[in-house]
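Next up: some structures, all given as structure tokens.
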Structure 1
Amino acid sequence: MKRLTVLLISLFLAASAIAADPTIEEIVNRANLATYYQGKDGRAHVKMTITDSQGRKRMRKLTILRWDQPDTDELENGAYRGKQKFYVYFSRPADVNKMVFLVWKNLDKDDDRWLYLPALDLVKRIAASDKRTSFVGSDFFYEDVSGRDIDEDEHELLKTTDKYFVIKNTPKDPSSVEFAYYMMYIHKKTFLPIQVEYYDAQDKKYRVAKALKVENIQGHPTVTKASMESLNQGSKTVMEYSSVKYDTGIPEDIFTERYLRKPPRKYLK
């Protein structure tokens, strides 16, 4: 009788643990929240180091500002998905000084993206078809900066390990991207994607993103060092984040064409 009782208790605990596991929708939404929606806004200084296949290095310095729409929608599982705006200002080296990348992240249509080229005093609109092209010569894509809309992919939980949820993401519109699918290793405690692997139609892995360092900043687990490696080209880009700060009170009007030519230095410091 005692052995039966122990067995029933064990089965009950196992069933409770299974029931407590998040659904695939919860995992994906919480990962999106952890990666792109920490705090009401944010600022970070970034050092970008690009290493080509011959080991030659190029360095860029930039500052990223982020603003979230105040009435961001809350989903049933507690995750958030709302409109965002990003302002990326380049300060080094001289050939990219004062260059600005501006993003308006939309939910019901393609994101709006602009690139200001100070040498030409030209504002260039980046087409939706260009979102998966190199971001200022690095191994990161334009879409990597502001994030990919989770509704663009089908998500499948392949397995759960001691540390990670392993998720396969397949594009709903394969013609719109260069990959066949990508794998995400999402940390079970922080819900940060620690590694993302992109595969082509031949199941060959050709691109890998990694979170190299995570710190707790203002109560938010934050990636402060990340890399993107292009396996086919043999190149790699590392981004190191410093002076990261959330809830700074950045005003929305900074994220307009007017400030492409007139950088908001107060918020870039």
Structure 2
Amino acid sequence: MRVIWFVTLALGYSLPLFAGSEPNSTRQTPDIQTIVKKANLAAYYQAADGRANVKMTITDKKGQKRNREFTILRKDVKDGGDQKYFVYFQKPADIRKMVFMVHKHADLKKDDDRWLYLPALSLVRRIAAGDKRTSFVGSDFLYEDVSGRSLEEDTHELIETTDKLFVVKNIPKMPDTVEFGYYNVSIDRKSYIPMKMEYYDKKNKLYRIIESKKVEKIQGFPTVVKSVVSNLNTGSKTEMEFSGIKYDIGLKDNIFTERYLDRPPREAIR
């Protein structure tokens, strides 16, 4: 399943960076593929493009805090298919003007293209496919959480249905490529927004949780405006709050090219 989570900053599901009619609990439950596809669209494909300002707070087990502020731009190449992301950092000073860019490919035969621009070194670095499940700028979010995980990478099973939620278990098809054994996603039955993701290690121990803490309707789209990831092994957590969210702003394709890594577009810094 495909996260923002980044605005949701995005699910195989990630709680989005940046839905559907309200089901009646007495009606027939949709099949699992319908559920995960609708959740993927709700989490990652609201409108044709979007922009949001993000404030990230990282809290370690001793309660010490570090802050990050950045802007994320997202453009769909095809609804439910390829996407492009551009993340521009404003604060703190040591990472100001750093850029993370992703060209996400729906075809599993082609790895996502990921770039990191480091202004202090005037260096553009390609991020290898194997690095996508490493920490994103020192937070508890991972690079894969930013742009999401393909639905085709996991098998999906509906393990519980309540009046408010569908709970889906996701098992990686290639377990040697990831650190988790499986993860469960709780999906809102009305909006299909993923509300909670619980990651279990290969000994079936819960070690990581991502939650949608606040959801608002923006331009008619249910949108996660506050999310939190908790690392139960380290005792740390990272909270992201989203503001200035706008959809269908007409982002140009050339924004998402290497030429803009060292001179970000106006849409990213205003």
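A value of -4500 was derived for helix-only ellipticity at 222 nm (-39500 (n - 2.57) for each DSSP H run of 4 or more, over all residues; to 500); which structure in 1, 2 was it taken from? The read-out was computed on structure 1. 4.9 is what came out when distance in nm of label points 7 Å out along Cα→Cβ at positions 56 and 160 was calculated for one structure; which of 1, 2 is it? Traced to structure 1. Largest in Cα Rg over 2.2 N^0.38 Å among the labelled structures 1, 2 is structure 1.
Any read-out appearing in this document is the output of simple, stated calculations on the displayed coordinates, not a laboratory observation. Being a predicted model, the structure only gives us computed values, none of them experimental. Cβ atoms are built from the backbone, for glycine too; each structure is taken alone.
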